[in-house]
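**Q** Next up: some structures, all given as structure tokens.
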Structure I
């Protein structure tokens with residue numbers, strides 16, 4: 001789990017907890033001449049002032065004020081004093097979170113995060129309600145309630161994303177531990193996947209995503225490390241070392257060992273013991 005995930009989640013949680021704090025929900029214009037440097041996108045956006053104050057055309061947004069920008073509308077933030085904002089972009093397939101800070105001289109991207117939109121289209125219904133309520137400017141409190149419902153929906157998606165990431169990391173570590181323990185057995189991608197009730201393709205996905213080595217590479221790495229230990233500490237024949245470490249073909253074991261160490265198993269053992277004698 002990345003630190004930025006935690007930061008965005010904490011910001012959203014803090015905003016939800018501050019629901020009773022005064023703050024106004026404004027709506028960006030949907031018509032008129034597009035000003036220079038205005039920001040326009042094809043998806044709805046929500047801008048929230050976390051600290052400080054910014055100007056946006058006819059609006060002066062202070063801490064906890066919100067600006068809803070419907071799809072196709074524009075806003076033109078003017079940073080004059082130090083301020084921090086949270087921007088949420090509601091795309092069709094994912095949500096984009098961005099925290100920006102103006103320190104008085106330059107605009108800094110503090111953190112960014114994306115999360116997939118999945119499950120019931122709760123967010124779409126809330127966005128539609130927000131679009132409709134902007135025709136009734138007197139319903140400011142209702143607009144604010146809808147915004148906080150959107151934030152709660154975002155928090156649910158972020159929480160689900162973090163839990164999913166944590167579960168996959170835990171599963172990956174369990175699979176590696178299984179290989180470390182059962183390396184001497186005839187393991188395969190299919191047999192290990194079956195042991196954890198997942199598909200072989202998903203097993204490969206976990207290694208490609210979470211590790212620097214693929215499944216077969218990690219299995220061979222583990223077996224070779226065990227073989228090195230046996231060659232150093234036990235007077236076993238090379239064929240016996242190969243068998244104990246899970247290699248059914250001793251010739252393949254020797255080729256793989258040389259490829260990874262540039263020495264044969266016998267040469268590796270002799271060199272290790274020669275170094276020991278030199279130290280005595």
Structure II
């Protein structure tokens with residue numbers, strides 16, 4: 001059983017949704033990013049999405065775009081991201097890690113080599129936002145062979161005609177993008193999210209996690225009451241950015257402040273079904 005499957009089954013037995021967190025690997029530097037990554041499970045994260053730094057993150061809003069640029073400026077790379085995961089696995093062999101990013105770095109690395117090295121580091125899944133289902137076999141096949149799930153995205157425009165293509169070959173979970181647009185934008189209503197999750201789950205047994213626009217514990221609770229997972233990214237990334245001083249240095253308390261904020265979000269998710 002994969003870490004993702006085990007985690008979702010355990011949470012289902014507890015009757016609660018997964019709290020899924022996103023950070024950009026290497027933002028604002030490797031030291032702080034690693035401290036946040038290593039502290040996320042203790043702060044309540046059930047699944048971690050780790051952004052792969054890329055120069056042109058087209059699906060991301062300003063907050064995550066800036067985080068990617070900060071990470072790259074600090075020397076982040078695909079190999080460094082793998083190394084962060086490998087060191088994380090020394091003390092945590094249960095929390096699933098999902099790489100999130102774009103296909104260009106994967107293709108440049110070499111798809112099969114990327115999948116094998118990711119699996120060797122301890123990666124459990126991938127979300128490649130610019131690779132449509134009709135074209136992802138070149139990644140999905142070697143990823144699945146290496147034991148890595150390729151997680152598909154569904155959106156408010158994914159109708160009954162489109163959903164079967166999205167779900168065919170999907171594994172791990174389905175990531176429902178709750179709003180049209182980029183990360184960090186407006187939020188969808190709880191009723192809209194509930195209806196969308198019900199619609200998707202009528203086609204698949206895979207868990208459905210909802211992201212884009214969740215910024216507060218209250219919003220996280222609303223999503224957790226209706227979905228199998230609530231994803232928070234931009235709000236956490238913005239907390240990291242808030243720790244950067246005008247001279248570019250990072251406050252010593254940044255990682256702890258980010259983790260304290262994460263605990264509040266985790267509490268919101270856990271309250272969603274109470």
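Each reported figure results from applying straightforward, stated rules to the coordinates on display, with no laboratory input. Since the structure is predicted, the reported quantities are computational estimates derived from the model, not experimental observations. Cβ atoms are built from the backbone, for glycine too; each structure is taken alone.
**Q** Given structures I, II, which gives the highest value for FRET efficiency 1/(1 + (r/R0)^6) of positions 90 and 146 (r between Cβ atoms, R0 = 25 Å, to 0.05)?
**A** Details: I: 1.00; II: 0.75.
Looking at the calculated values, the largest one is I.
**Q** Taking distance in nm of label points 7 Å out along Cα→Cβ at positions 10 and 74 for each of I, II, which is largest? Please report the intermediate quantities before stating the final value.
**A** Values: I: 3.7; II: 2.8.
If we compare distance in nm of label points 7 Å out along Cα→Cβ at positions 10 and 74 over I, II, the biggest value is for I.
**Q** For which of the structures I, II does the calculation of relative contact order in percent (Cα under 8 Å, 6 or more apart) return 12?
**A** The read-out comes from structure I.
**Q** From which structure (I, II) was Cα extents along the principal axes in Å calculated, if the value obtained is 51, 42, 34?
**A** It traces back to II.
**Q** Which structure, out of I, II, was helix-only ellipticity at 222 nm (-39500 (n - 2.57) for each DSSP H run of 4 or more, over all residues; to 500) calculated from, if the result is -13500?
**A** II
**Q** Any idea which of I, II comes out highest on mean count of other Cβ atoms within 10 Å over residues 50-57?
**A** Details: I: 17.2; II: 21.5.
Of structures I, II, the maximum of mean count of other Cβ atoms within 10 Å over residues 50-57 occurs in II.
**Q** A value of 0.15 was derived for FRET efficiency 1/(1 + (r/R0)^6) of positions 114 and 202 (r between Cβ atoms, R0 = 25 Å, to 0.05); which structure in I, II was it taken from?
**A** Among I, II, the structure yielding 0.15 for FRET efficiency 1/(1 + (r/R0)^6) of positions 114 and 202 (r between Cβ atoms, R0 = 25 Å, to 0.05) is II.
**Q** Here distance in nm of label points 7 Å out along Cα→Cβ at positions 26 and 218 has been calculated and equals 3.8, so which of I, II was it run on?
**A** Considering all the candidates, the number was obtained from II.
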